[in-house]
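Below you'll find a set of structures to go through.
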Structure 1
Amino acid sequence: MTVLFGGAFDPPHLGHVAVARAAKDELGVPRLVVLVSEHPGHKDVHLPAETRLELARAAFPDDDVRLDPYARTIELLRAERFDDPFFVIGADQFAGFLSWREPNAVLELTRLAVATRPGFPRERLDTVLEELAHRERVVFFEIAPNPTASREVRARAAEGLPLDGLVPPEVARLIRERGLYRRD
């Protein structure tokens with residue numbers, strides 16, 4: 001089984017790390033394939049892909065971290081072969097899963113492991129699940145709430161404020177030393 005965890009990671013924060021750790025525990029795997037989206041099809045990024053890759057390697061030192069050259073998940077899954085893949089996403093992403101390119105085709109090529117948190121409205125997830133042809137290929141697992149968002153980290157970094165408790169220490173060091181996200 002290959003467990004995939006993708007994102008822009010602009011920058012990777014402790015919420016991402018918590019999802020990865022919980023997914024490994026839930027699925028019983030020691031390592032994830034962390035995919036740093038080179039050109040995310042769903043959002044703008046603030047740093048070049050190689051810099052985000054370096055930050056992700058600092059955040060996920062025990063995992064296989066690499067660039068994902070595909071803008072859409074379906075493109076990745078069609079182009080590359082993974083052993084019995086699980087794709088890890090958060091509840092927020094799953095709530096918007098029907099807007100992904102070919103969501104039912106995605107589920108034909110991978111199973112989804114969806115990280116939920118206490119208080120997330122289950123009806124939002126059930127509404128998506130009801131529309132899917134392969135709902136049996138979706139599993140849910142719970143994580144502790146972590147309100148950290150990449151935009152908050154970028155805003156604090158822009159002001160030169162400490163990032164303690166928001167990102168792994170090595171990520172904070174790289175951001176600080178390189179002046180990443182700083183306003184000129």
Structure 2
Amino acid sequence: MTTLTRTPPRPATGARVIRMPLSARLRKVLLLVHISAAGVWLGLDLVLGILVLTALGADPTGAGAAAASLAAVATWPLVVAGLVTLVTGVLLGLGTKYGLVRYWWVLVKLVVNVVLVTLVVLVLWPGVTVVGDSGRAALASGGSPTIPATLVFPPIVSSTALVVALTLSVFKPWGRTRRTR
């Protein structure tokens with residue numbers, strides 16, 4: 001009994017296509033981990049937003065506790081969720097027909113992920129660490145922590161970007177990139 005296999009399209013001249021075909025089971029596991037990590041990431045952003053709003057608007061004790069808790073949410077947990085989402089997304093891109101730069105929606109998701117993880121590490125982490133220290137000092141002294149009002153923007157921007165990435169995953173708009181047509 002012979003089986004027919006479909007020959008993949010040839011890449012354009014000079015273009016290299018890197019693919020590592022995944023078994024159905026491995027693809028499903030990677031997809032499950034990818035979706036779960038993105039859900040955790042979105043959840044952490046929502047918790048971060050709630051903590052920021054609490055730190056900005058609560059009584060001194062509540063504000064101090066919320067500020068002290070910010071560093072616990074906005075450091076390692078966010079970075080790990082972002083990196084797991086990135087790694088599983090890259091593996092899925094390399095192992096499925098969508099590729100990493102073959103379709104616009106995949107490329108946009110990849111860029112969003114890299115930008116957000118970079119911003120967490122380079123911008124949010126140092127700022128939240130200072131706010132956490134301020135919160136712990138305020139709890140010890142009974143005063144109010146120093147919370148910059150601009151801290152409300154990272155959870156809004158990140159949550160919006162993650163919802164956009166989720167929407168792109170569902171609707172898959174825009175077709176192929178120019179390079180892979």
Structure 3
Amino acid sequence: MRDAIRAEVSSIEPLDELESAHRDETLAWIDSGVELCRLHKPATPPKHLVSYFAVVDHDHVLLVDHKKAQLWLPTGGHVEPGEHPRTTVIRELAEELGLELSDAPEAPLMLTVAETVGTTAGHTDVSLWYVLNGDRHAPLQFDTEEFYSVRWFHFDEAPTHRSDPHLSRFLSKLVHSLGPKS
């Protein structure tokens with residue numbers, strides 16, 4: 001699985017110098033042979049792999065008001081030992097939003113490394129950011145144990161002041177990847 005995770009990280013074309021540094025750091029971390037997945041909550045080992053997935057409908061993104069992080073975040077979760085990060089997306093999509101994917105998601109758009117905050121602060125998440133197409137008019141059933149609420153935000157109105165520190169960079173990269181509007 002380590003080779004598959006390495007390939008997933010290697011597939012990402014960095015947005016900027018920070019993402020390039022995160023990718024290089026992550027590849028060295030993978031190659032070091034240390035455990036990549038969380039074994040015990042909240043932080044063993046203190047650095048572990050996460051699959052974020054941004055559900056997007058044209059120029060809107062779905063974010064969740066995460067109870068433990070105390071932030072508006074894309075949905076996602078920790079990669080389990082032996083699990084491919086894309087499988088994590090499928091599993092967490094069902095657990096957190098009650099939605100199912102018929103096909104595995106495409107390669108991640110972005111990679112970030114960030115220190116956690118909120119009630120589980122003190123460890124490092126290495127996050128692969130996947131993009132899933134959604135319908136902002138469809139009803140959602142979300143995990144009320146994990147989230148206060150879920151909400152669609154126009155890209156320009158996303159609460160980046162109370163979110164993952166890389167959300168604004170991700171949205172910029174996403175807009176760029178979508179190309180010019182017709």
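Computed over structures 1, 2, 3, mean projected area of the Cα convex hull in nm², for residues 22-69 alone reaches its largest value in 3. Consider the structures 1, 2, 3: one of them gives 15.4, 48 for Rg and Dmax of the Cα atoms in Å as calculated from the coordinates. Say which. So the calculation was done on 3. When distance in nm of label points 7 Å out along Cα→Cβ at positions 46 and 158 is calculated for each of structures 1, 2, 3, structure 3 comes out greatest. Taking distance in nm of label points 7 Å out along Cα→Cβ at positions 54 and 110 from the coordinates of each of 1, 2, 3, which one would give 3.9? Derived from 2, not from the others.
Here helix-only ellipticity at 222 nm (-39500 (n - 2.57) for each DSSP H run of 4 or more, over all residues; to 500) has been calculated and equals -23000, so which of 1, 2, 3 was it run on? Among 1, 2, 3, the structure yielding -23000 for helix-only ellipticity at 222 nm (-39500 (n - 2.57) for each DSSP H run of 4 or more, over all residues; to 500) is 2.
Read-outs: derived from the displayed coordinates by stated rules, not from any lab. None of these values were measured; they are calculated from a predicted model. Cβ atoms are built from the backbone, for glycine too; each structure is taken alone.
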